[in-house]
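Colleague: The following blocks contain the structures, represented as structure tokens.
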Structure I
């Protein structure tokens, strides 16, 4: 055997060993029944109808071609437990008050007199009860979404207050964004009864779109913790927060590490874009090139841009160390449903605690 061939064999062997070391042990391909059985085993024993949950989760993984690994399944179960404790349509304390405040806020914004709104709420709704009666008894987001749909249909007042925009933004056992579900409905494996919005409030729909939001995009994260943060803050928020951190260290300009690289829907430059522009000479990039790269911030392709690579190279040099490529987004959670100070980091760590407990129950743990 020639020296060249020998070197090639050695190199190939080393590369194979290195690849094996980074992938970790591969889990066997499981039949659907085996996946369902594993989900049942991983779920807390207190959950009602574990077989039903397992069937919907397995179907969602299969339809989206997501590997049902222990890690992926535990990630989904951890988010579900955190968001709803396995309730398809979880109750929200004080929801009736929140709904009335939202109606009053909208009325004030479009200058509709309060007495007119009060009179409208006393009218009979499509189910025979007055809107006021239904609002006083509302307990879940699904119920509230139906009420708002009916109220919006009250022409002209309902559409003047809300247009065609239902103010219930999330729903289902994983509290997934309804806008996300509507934008990613292609390939949904079930017949749609009414609308995608209504499907989100079912177990099968809520789990399908929640799983898509949590696992349906590629990342280079070292830990599921950062996916949990992204689930709360948006795709690639943790990666983008690390980029903002690098920009801030390289430029000396303080930035909020919120993961938002551009002002969506606007050509106006935001704080991150302006800070990057301050580095344009060091980066050897034009404003237009910077803008084009930042617009890729909601995809993995952003990491392949000259901007991403040059910012980190510059920041690493300035700091004399390799900076992290993933950082917990610094976001305070704001919602009428939230009654105390919470953050994306709090959410991610709570989910991660549940994830770790689930992994201890996993086969081979």
Structure II
């Protein structure tokens, strides 16, 4: 009897102890509460903070993202960096940039300047010539519409651009139009026109930009590395750290760009070749190495034998732990960029904005 009582008492203590250790879950915020929180975090000088808050909250809710101060500030930091909270930000000298691109493509195809000039004098769908519209274009959305018109109506436009509009990024977060098209099946809003035009809208630009920033799992110690990935591609920071470890083992000088294989080539790239040289030590043949490197755009890559063995060997050689994420060493290339900028510069600037936003939220 005494033994039974003691057993019951022990069980009760265990159950009570388990209950005491449970962390109460924070109540789920309503859309209105999330919007109110966003309004408090957005810089006071921004126009239509309520409208921005609705679209940011809509993206978080649709994607089932935690509306923490850190996550919200990460999205708003990218918006502020890319567009200073403008839905369709202006680009200085955009007409000149567009003409330079047309001339560059024409030169590659050996199309005479005179033929280009004649085509740009043709009337467009608005009645103005294409040249007039290019010269007066102030934003990428305007420029995209001109190119769409030019490609559809002028044979030379299709010769120069095929069916591909050369404006690749859009909206307040400057998200890739191609990325949006790849992720469009889960877009929760009706699209009255083309998806490209939807990405130029505040609602669409924020949704796809948020997805590109936060919509993938990553084991990063800091949001800083997500900002670098936003610029260089998912898992670029993790993959750059992997390339750095390969450099340590092989003496190679791989560019720390996060690109592990060449998807548009049948020949192996520099990173793949360097890893192949370690094949005997890794106990892996070329086929096995390629199969794992091609997972470089997924979380699964770091769970594979190749990733684990490379870091184990590199850490054994150096005698110290190595970082699993570093900022990629990429110089940014764009006709809109007039000075030397890098992915690291972009990530650090955005992270500074994120930190100021978190401070506005009380630092939580």
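Colleague: One of I, II was used to compute Rg/Rh (Cα atoms, Kirkwood Rh), and the answer was 1.08. Which one was it?
Modeller: II
Colleague: Starting from the value 3.4: which structure in I, II was distance in nm of label points 7 Å out along Cα→Cβ at positions 69 and 245 calculated from?
Modeller: Considering all the candidates, the number was obtained from II.
Bear in mind that the values in this text are calculations on the coordinates, not laboratory data. The structure presented is a predicted model; accordingly, all values stated were derived computationally and were not measured. Cβ atoms are built from the backbone, for glycine too; each structure is taken alone.
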